[in-house]
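None of the figures in this text is laboratory data; all of them are computed from the coordinates on show. Since we're looking at a predicted model, the values are computed, not measured. Cβ atoms are built from the backbone, for glycine too; each structure is taken alone.
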Structure I
Amino acid sequence: MSRNALLTTAIFAFLPISAAFADVTPEEVWENWQAMSTSTGQELTVGGSARTGDTLDVTDILIITKDPMGGSASVSFDTLSFKDNGDGTVTVLMPESYPMNMAFPPEADGTGPGSMKLTISQPGMTIIASGSVTDTNYDFTAPTGSIKLDEVTDASGKVLDTKAEVTMTEASGKYVVHREGDKTALDTAFSVKSLALNIEGEDPETSGKGTGTLSLADVTMTMKGNVLGPDVMENMAVALNSGFTMDMALGFGAMSFSVDAVDATGPTKVSLDATDGSMNLALNKESLTYGVGLAGMKLVVSGPEIPFPQVEVGLGEFAFNVMMPVSKSDEPQAFSYLTKFVDLTTSEDIWGLFDPVGSLSRDPVTFVVDVKGMGRWYQDITDPSFDIESVDLPGELDSLDLTLLQAKAAGADVTANGGLTFDNSDTVTYGGAPKPTGKVTVNIKGVQALIDNLIAMGILTDDDAMGFRMVLAMYARPGAGADELVSELEFKDGGFFANGQQVW
């Protein structure tokens, strides 16, 4: 089991395990919980169970999750109680705290953590199960909660000097579970008013010490999906074709992150703040979608390696999103890609390193790549046997639409948009590449003034600038305003044209 997978297990262990429970009677709740646990490949052992009045008590519960790579995670409960409320609902009573132990698979170089011991606390949590055995609703609230690191060792078993704790406040949510045969459909939504991580540690090799903090406000998450048995999930291509799906969205408000470290060279400080952020992940038979975003960011860094007091970087918006097919297909499938850096700024100290007299514009920098298109894979890329390096062509591209390509910096602004289609039956005309047809329009503003400034700064020579201007003259024509150029680049009839003139 990978470290990320084990850490994910720890996070979800903090959440109420009621997602596994059903309704009607305490016995049915407990039976369904056992079935859900074993169906996902977990090892479950129980000391005993006894019914007293309206409550079923289950004692000495141990749940172990193992991975073929050598990792494992275990959770134990002294007692779980299931109370019949007499109105068709069941209250699940969990311990206010319980331990989790994690063992990580060894790294090839012998580095990284070897094991962790955690304590998960959730005082005052309430869980109510309702509905039916096959369609069950679980509502929960928790005024506070925490995951505390009790001990961490390195790969050799040595205990490290590290402290860490995650705390949450005002958590609430709802799970809806639908079971049908070996398939379980899960629909989840929860929110946390605040989440904070505090970590402190020492590097045994350098004797450096450091602390780190992360805080998030107004965290929300939704997740829908179909879960299959562990045998099916061993091969993701088989799982997807058997009905496995996942669709998750995470959002949060104000974020603050900081690191304060000291070593032999001196103190280093890093802080990052943002107004809000998001992440989404979706996977099904047709496609994989992944995206992250942050807004209103400010980064401040200081340290002995920096030649001035501190570096400040601001960014109005960052976004990354990719959507692509994952299964082989005889027909083209949609894909898209987005990278966006909007209104990037930096402190004058950075500008002063290469432009001390202020020749260049300090306007915010923007860079955007936004494309979409159609294509297909020749093989399921989620199949463990798939190796993209072992095949000459893993798939084919049918069309590419350039929604926006923009680079804006130092007073210049270059944008491009357009679209191309590709004839995959003709790989001769363009030297092995599929034959393209289509046009891309490029608009250039402020580039001549930028060239003049770069010459004045000594970054470009007159000869370099002359060559660059000759290329612009070949491929571009004057635009509507001063220092504006337009270039229409077109592939047609087996040739390449710029503003109607054939280049080759």
Structure II
Amino acid sequence: MPTPYTELSQRLADLTALEEVVGILSWDQEIVMPSGAAEARGRQLATVQVIAHERLTHPRLAALLDGLQHDAALDATQAANVREAQRDVRKATRVPSALVRAQGETAVRGHEVWVGARKNKNFQEFAPVLGELVELAKQRAAAIAPDMPAYDVLLDDYEPGMTMARLDPVFARLKEVLLPLIAQVRAAQNVPDMAWLGQHASAETQRQVGENIVRAMGYDFTRGRLDTAVHPFCGGAGPTDVRITTRYNEHAFLGSLTGMIHETGHALYEQGRDLVLADQPVSRPRSMGIHESQSLLWEKQVGQGAAFWQAHYPKLQQAYSFLREKPLGEFLFGVNYVNPRNFIRVSADELTYPLHVILRYEIERELFSGRLAVHDLPAAWNERMQGYLGITPPDDAVGVLQDVHWSGGAFGYFPCYTLGALYAAQFYQAAVAQHPEIPANLAHGAVEPLLGWLRRNIHQVGSRLETDALVTAATGRTLDPEAFLRYVTAKYTALYQL
């Protein structure tokens, strides 16, 4: 007879397998599925999600968790596994299966409608289904925690324990420092000619260059692949099947490269998870903010630094003739170039990026509080874009329709991007403090010991520790925006000679 914990582990492994099926179906929908299959894919995803929901809410699973909750015989990892599974079960048991199915089907339909609306630059085509998705999200939040603000419930889906009360002062502090710093950068007079950033580079050359870089970062292609997507992402089915995507613009070659570095950061986290416990909740990445810290650490802290490019810039010069006479210093300025006139979040520099996120956070917060209606979103978006960056989107495609998240009902996700930037600064600084040789190693093309530090302190830890405990164990303190603010202030003050 299996022990209660053994039985629990098997049930949780089955649930993980269903999640991985959803991951592959979702990847296929984004990458290769014919558009005519959308309705069928909606049924397929909804069915798998309902099966998973029924298994997650099965009385036997709840009974096992209740019995193990205070079992002193469990070791720390097993106890954490029970804790994480209980969190999933508590939420799932409060959400009716009919609502799960409705959200799954509407999300698939919403994605297809969003693709068409974005192509047509017409938010009103997307507004009706977005309204449905918002209402379904409100219903789910009310079912899970009727006494909590709906948006706090949604934030907790991606960043356990995070609330508006905790985010508001963090984001206020970022605006306090970043808005005047960006104004200084905008007024700077020493900006070199950036025309080379728009030089033609074929998609195939970009792919070859990017693939070489991500291999050098430690991405394992025997457990992953690289494809193109409308909206780049990292997906797949667990640490042995981690798939990254990018997109190519033949007159903006850096976009695909930085995008690949970013998604590889996500992939390294997934590939670095504990393979022995890969089918258990305790192995999962801790939160989306921690996940984003890994992509931004590699994209920004490493991939925009001089050390990394000392090793890799000669390869770019070989591939792109227009860089052969370009000194490394000018290239680094281009990599770090601040463009406040950029409308697109995924193309934003690290100085203005938090404002793109704060804009979305504030809109979502007001949407779920009832202070903002769906049909008011384009005007609210444009008003904040003008207020924060001094620009107004020329159309909905580069404005309110630019992100895929709302089309799948992913509300409360956006703050994780900027939380990730804050965590990334803390993690990188802690790693270098413990291993001062990291910059020199990167300059020679070696990702160790940085990758090893991340494996030990983040990837392998998974969800053994809750977020604040994980961050404290790795860096000596909990979430601290000052680490990021000191970093960007010093960097851009020097770069722009402010």
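State the single structure among I, II that was used to calculate FRET efficiency 1/(1 + (r/R0)^6) of positions 96 and 280 (r between Cβ atoms, R0 = 30 Å, to 0.05), giving 0.35. This figure was derived from I. Comparing distance in nm of label points 7 Å out along Cα→Cβ at positions 72 and 136 across structures I, II, the highest figure comes from II. Using mean count of other Cβ atoms within 10 Å over residues 192-199 as the calculated read-out, with 12.5 as its value, let me know the right label among I, II. Among I, II, the structure yielding 12.5 for mean count of other Cβ atoms within 10 Å over residues 192-199 is II.
Given a value of 17.9 for mean count of other Cβ atoms within 10 Å over residues 368-375, calculated from one of I, II, which structure does it belong to? Among I, II, the structure yielding 17.9 for mean count of other Cβ atoms within 10 Å over residues 368-375 is I. When Rg and Dmax of the Cα atoms in Å is computed across structures I, II, the figure 22.5, 75 traces back to II.
Work out which structure the value 0.20 belongs to, where FRET efficiency 1/(1 + (r/R0)^6) of positions 64 and 296 (r between Cβ atoms, R0 = 35 Å, to 0.05) was derived from one of I, II. Among I, II, the structure yielding 0.20 for FRET efficiency 1/(1 + (r/R0)^6) of positions 64 and 296 (r between Cβ atoms, R0 = 35 Å, to 0.05) is I.
Among candidates I, II, the computation of helix-only ellipticity at 222 nm (-39500 (n - 2.57) for each DSSP H run of 4 or more, over all residues; to 500) that gave -20000 used structure II. For relative contact order in percent (Cα under 8 Å, 6 or more apart), the highest value in the series I, II is held by structure II. When FRET efficiency 1/(1 + (r/R0)^6) of positions 120 and 384 (r between Cβ atoms, R0 = 30 Å, to 0.05) is calculated for each of I, II, the greatest value falls to II.
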